[in-house]
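Next come the structures, one after another.
Nothing in this text is a laboratory measurement; each read-out follows from the coordinates by a stated rule. Keep in mind it's a predicted model, so treat the numbers as computed, not measured. Cβ atoms are built from the backbone, for glycine too; each structure is taken alone.
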Structure P
Amino acid sequence: MDARGNLKIGVAGWSYKDWQGIVYPPSLKAGARVEYLAQFFDLIEINTSFYGHIKPAVGKEWCRMAASVNPDFVFTAKLNRGFTHSPVAVLEPTSAKTIRPAESDEREAKAGYDSLAAEDMLGALLAQFPISFKCTDENRAYVEQLVRLFRSYPLVLEIRHASWNEPEVLAWIEGLHVGLCNIDQPLLGRAIRPSAHATSVVGYIRLHGRNYKQWFAETNVRDRYDYLYSMEELAKWKDRALEVAGKAETTYVVANNHNLGKAAVNALELVSMIEARRVQAPPTLVSHYPELKQFTSA
């Protein structure tokens with residue numbers, strides 16, 4: 001089987017003001033962004049669900065808009081941070097002891113994810129933990145509890161501390177029938193290294209960029225994701241994506257280096273490299289990043 005057939009590549013989020021006039025035409029209205037992106041990508045990862053819950057009517061409308069232009073399109077969604085982060089994560093490490101979801105979070109979160117799943121457009125649910133969430137017995141027990149809560153969705157763990165990248169731990173995650181997200185990030189301290197794991201039927205890759213200087217920026221978090229991957233860097237992730245896709249039923253590759261539309265550039269380049277074809281791209285994006293011309297069709 002050709003692994004390229006079960007790969008979907010896209011971007012993390014779409015509601016970025018700095019994308020207007022770069023990814024989007026200057027006159028495009030905010031409500032039309034999902035439909036516009038779905039013309040060029042088969043996947044968008046919903047980031048707003050990390051900060052607040054998806055309203056079911058809104059989720060259903062997103063599905064309608066995307067499906068109207070791309071029948072192969074799916075969303076993935078980030079699990080709400082109430083389940084993965086301390087409420088004051090900037091002040092204390094995140095652990096089983098410090099994660100405190102509100103009483104209504106489970107009900108409201110599931111209502112939003114269900115609105116996507118009902119349209120058969122929820123590819124995966126991503127539970128993203130910070131690097132302070134280390135592999136301890138207590139934290140592993142919490143992960144098992146989280147899996148029980150959200151087992152009705154295709155769940156994927158994004159865990160950034162290197163203590164989780166051990167054979168015994170990977171076998172344990174596989175036993176939970178949960179995917180493990182392979183990430184690219186600045187390799188600071190015990191940050192987990194690049195990998196090509198597939199611990200469930202869902203494979204997942206996220207590219208955060210390698211902006212070492214701004215990774216812990218507090219004044220403008222957007223600067224953290226200001227990074228444009230080179231062809232040499234993307235080529236290595238192309239190989240990893242194909243390796244993961246060869247082991248999973250469906251694999252999602254998400255570019256999160258979103259500052260000034262760089263995620264869209266690199267995602268389109270990856271599609272072209274993996275599928276060995278020229279791709280359609282937003283004209284404004286090609287104007288701002290002329291290097292895209294070698295990958296795109298007129």
Structure Q
Amino acid sequence: MRNLIFLIFFSSFSLAQKSDKDLEAFRKVEKEVKNNLGEEIIKINETFFMIKPIGGVAGNIGVFIYDKGLVLVDDQWEIIEDLILETINSISKKDISFIINTHFHYDHVDGNKAFGKKGIPIVSHENVRKRLKRKSKLYGHPQHDYNMVQDKYPDFALPSTVYNSTMKIYVEDEEIQLSNFGPGHTDGDTIVFFKKNNVIHAGDSFVTYGYPYVDLNDGGSFKGFINVLNQIIAISNQRTKIIPGHGAVCNVGDVITLKNILQEHYEKTEKGLSQGLSVEQIMDEIKSELKGPGNITKEDFIMNIIYDLKTN
């Protein structure tokens with residue numbers, strides 16, 4: 001009996017070690033965020049602000065102010081809860097009414113663990129809730145040693161209200177339109193359009209750091225990513241302010257530029273693959289290129305498209 005108890009204990013200890021090892025990459029980024037991340041407040045208009053992270057991996061937060069409270073779009077990291085609250089309070093002292101998650105990735109919604117514990121309602125696409133309920137291994141570029149695992153979330157950190165395709169939330173005279181346009185960055189992306197303010201928070205369906213990341217392990221699609229950009233363009237006008245998942249506030253022209261570049265990459269890669277061209281030959285066919293601080297190169301991006309075309 002004593003041996004059995006020892007074996008059970010040893011097995012549990014081994015599983016715990018394996019679990020901790022799975023999360024090594026996540027813990028490393030979390031530590032860097034805690035030690036280095038700061039926040040910058042960007043005023044879009046009198047009732048809408050963006051909180052832009054500086055010096056760490058985190059998504060932009062949208063802050064909408066109305067008479068009775070605040071609406072947040074994404075919430076960054078649990079570990080910097082105090083910094084986030086301090087930044088929000090410098091914009092407005094009002095309470096947070098609810099939070100919208102643009103997708104399930106940790107750098108945008110890890111803060112669910114802090115705000116969900118306070119009983120603040122969270123809204124998302126239904127696939128965000130499904131993915132947060134289990135441990136997920138995010139897609140890693142095949143040519144790099146990338147092993148990011150996101151742990152499952154506790155029940156209080158899960159979205160309490162979900163939708164499938166579209167949803168409208170009315171807050172006083174503001175109509176907040178939530179739209180999922182199919183697989184893109186992931187399979188649970190939400191484009192959040194504050195109609196009266198004419199502000200869109202796109203999450204990682206639109207970014208400005210260079211070549212975008214598409215999570216092929218979690219329902220992402222390169223063809224779908226381009227389609228989502230087309231949908232953002234369709235609901236925008238020249239005065240629309242567009243908050244990317246990462247980067248400065250943009251306009252519809254910036255989205256059109258990104259869409260055109262990605263479309264050339266996708267179409268020429270698809271054609272080149274069908275003709276048996278090498279990656280180097282496909283790269284030569286593609287005249288455009290994205291520059292920025294991101295870590296995905298042109299070659300990486302083409303190889304990821306090829307992986308997507310071959311597997312999906």
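Below are the figures for this structure:
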quantity	calculated
Comparison of P, Q by mean count of other Cβ atoms within 10 Å over residues 153-160 - largest value held by	P
Given 2.0 for distance in nm of label points 7 Å out along Cα→Cβ at positions 97 and 249, calculated: source structure among P, Q	Q
For Cα Rg over 2.2 N^0.38 Å computed as 0.95, the structure of P, Q it came from	P
Computed 6.8 for mean projected area of the Cα convex hull in nm², for residues 177-280 alone - originating structure among P, Q	Q
Structure with the greatest value (metric mean count of other Cβ atoms within 10 Å over residues 105-112, set P, Q)	Q
Structure with the greatest value (metric distance in nm of label points 7 Å out along Cα→Cβ at positions 81 and 265, set P, Q)	Q
Value 12, calculated as relative contact order in percent (Cα under 8 Å, 6 or more apart), assigned to which of P, Q	Q
helix-only ellipticity at 222 nm (-39500 (n - 2.57) for each DSSP H run of 4 or more, over all residues; to 500) derived as -11500 - corresponding label from P, Q	Q
